[in-house]
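Please find the structures below.
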Structure 1
Amino acid sequence: MKIIIIGTAYPYRGGIASFNERLAEEFIAMGHEVVIYTFTLQYPNFLFPGKTQFSDDPKPKHLKIIPILNSVNPLNWISSGLKIRKEKPDLIISKFWIPFMGPSLGTVIRLAKSKNTKAISIIDNIIPHEKRIGDKLLSGYFVRAIDKFIVMSLSVKEDMKQFTKTKPVIYKAHPIYDNYGEIMSTKKAREYLKLDKEGKYVMFFGFIRDYKGLDLLLEAMSDKRIKESGIKCIVAGEYYGNKEKYDRQIEDLDIKNQLILRTDFISNEEVKYYFCAADLIVQPYKTATQSGISQIAYHFEKPMIVTNVGGLPEIVEHGKAGYVVEPEASEISESILDFFEGKRINDFEEAVKRKKKEFSWRNFVQKILE
């Protein structure tokens, strides 16, 4: 098949770029022809909350990535759609994660499709975590351009009922992110990061946004028992919100000496060191659909604490591969203490290893092809 993926890819950074690139690699491994059409402009700088949209990592080898799409220029949408149409693709795949992209992606796909082309969208979120006026209108415009949908959490499948009752919407769990390198020893990872080789470490990983609940984890770290136990928290990821708010909270709780703050963007090359150095990954989200962080944790065979929101409880077996708790600091702190005091690490890691087999890219791609 001739497959075209439209969306974020190199030179842009982040989880969506990694997903699209890894998806393309799997299709190629199965013998399909794949081109990724990415953005020339993804977000105007004034709309982007981080320091940069661009990656410092090397360009992925063996992938054909063509920058073409300007997210805010309607004339470009028309020319891009017509250019892709000339390629006569059998299948167009586009990830959808924010209503802002609805007009550009929706228009390009409408123009790129012919009667012999199927358009499938992999929906991260159809209703955004941070809502704005007009979201439903923009998302609806995109939905009407697509033939079929894959969702990666049952909560998003439920949300899709607000947008279509006639088009197929299929659930398939997010595959593991296995493109961040091989598992290494905890000792080697901690040496690289200059951490105590014998320490106890939990980790928050990823862009820091309000809905991800870092404030809940910081409050949990202030529990007197955690302070006395010597457990430390690695915060690894760039602020996409009010940094000063977290600085004040850290000072008020007097927990600075319990934190390892690495709050710049973590390059793809360094991800493996952070996950292999941590004992336990904590996702204290206040709202969620699914999370790529869980699937990085599965790849590196790390137990997790996730909150009981969105699709997070669907993939973490409570009491086996980790903990599912309510988004409250007290429940997070109790789980952290149970993990270390109960010496759960070996049993939980074995459960994670068994579970990760369900999340292969080959299974995910087969679902798309079906």
Structure 2
Amino acid sequence: MGALTLTQVRPVGFAGGADLRDIHIDADGRVSADPVPDATVIDGGGSWLSPGWCDLHVHVWYGGTDISIPAAEAGVARGVTAMADAGSAGEASFHGLRAYVIEPRPETIKAFLNIGSIGLVACNRVPELIDTRSIDIDRTLAVAEANRDVICGIKVRASGVIVGTWGLAPAKIAKRVAEILGMPLMVHVGEPPPLIDEVMEILAPGDILTHCFNGKDAGSIADTPALMAQAKRLADRGVRMDIGHGAASYSFAVAERAIGEGLIPFSVSTDLHGRNLQGPVHDLATTMSKLLSVGLGFDQCVQAVTNRPRSVLGLPDDGLAPGARADFTLFDLVDCDEVATDSLGAQARITRRFEPCGAVIGADHWPASLRPREAGS
């Protein structure tokens, strides 16, 4: 595609004001200070323009696992320009994820490498962490080293349905592997064993606790005041709290309580996969709307899907400066009256909804063709 001009857009998530302006992008896909001849005009119509939305927790190793969806279902058609596959592949199958998903797609796709060698090939039916034979440290280190350009961390699912009686050991091994590599650990928390406080004790600044607002019995930060206080201390120290909505891991009640007590999530992500695409998750925009409804501010929602998760993927923060590579999402915040559902079946009223209009990567523009469904559908 040739040069682009985005007219009448309202920047958010960038340095500077939010006044309506035009953004010029040359044929090389870089922001230009001046109009570019023969540019295709995209009428923003007063929509917001942010850094490209980034979903830090998806499952897009389609065909490589029984849970993943095609990356096209999570990407530019929904306003998302960058994403991280969260452990669909372990060392034994990562080469396929890279060749068949990461490299062909226009979005930036990176991955957290599962500490379990088989990854999520038969998710939960064949757990990736049955016993010590499930982890090959040497091969995991080798694959991570050979793919540092696209692997952004190590992933471990530290919950009873996965580890059984093995408890905290896989998380400790994953943490050591991440330390050796100098990468962050993303840890899935849920029903014990291990206990969530045991998991939190091994995390360091830069690590990511996903499913941070889950409502699982004996697996939630809302179980006791001491656990909530521990989670807040970790966040203050730089441990990154990630939503990871999923089919079973987001509670309106926990989110509202935590945000009300000052625990602001680092990132809003979907954990989008084949078992929640039709609900309750649907997409990133719907997940953002759910967080907005329980007290996360508009600017906080934007930061939680742009600059903060983009930093984990190592994406540049050049903003709208001339010469910066274009990587933007156009979206609206629309009034609505809908009922949304969390992972436990609880409902909440949505009165404002994020709605993507399009995505720009370089000199290419994609209209949002997969709009958010009605939150309650």
(message) Comparing relative contact order in percent (Cα under 8 Å, 6 or more apart) across 1, 2, which structure shows the greatest value?
(response) 2
(request) Using mean count of other Cβ atoms within 10 Å over residues 282-289 as the calculated read-out, with 26.6 as its value, let me know the right label among 1, 2. (result) 2
(message) If mean count of other Cβ atoms within 10 Å over residues 98-105 computes to 21.0, which of 1, 2 did it come from?
(response) 1
(message) Of the structures labelled 1, 2, one was used to calculate helix-only ellipticity at 222 nm (-39500 (n - 2.57) for each DSSP H run of 4 or more, over all residues; to 500), giving -6000. Name it.
(response) 2
(message) On percent of Cα pairs over 27 Å apart, which of the structures labelled 1, 2 is highest?
(response) 1
(request) Please state which of the structures 1, 2 yields 20 when percent of Cα pairs over 29 Å apart, for residues 178-353 alone is computed from it. (result) 2
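Just so you know, all these numbers are worked out from the coordinates, no wet-lab data involved. Owing to the predicted nature of the structure, the values given are computational and were not obtained by experimental measurement. Cβ atoms are built from the backbone, for glycine too; each structure is taken alone.
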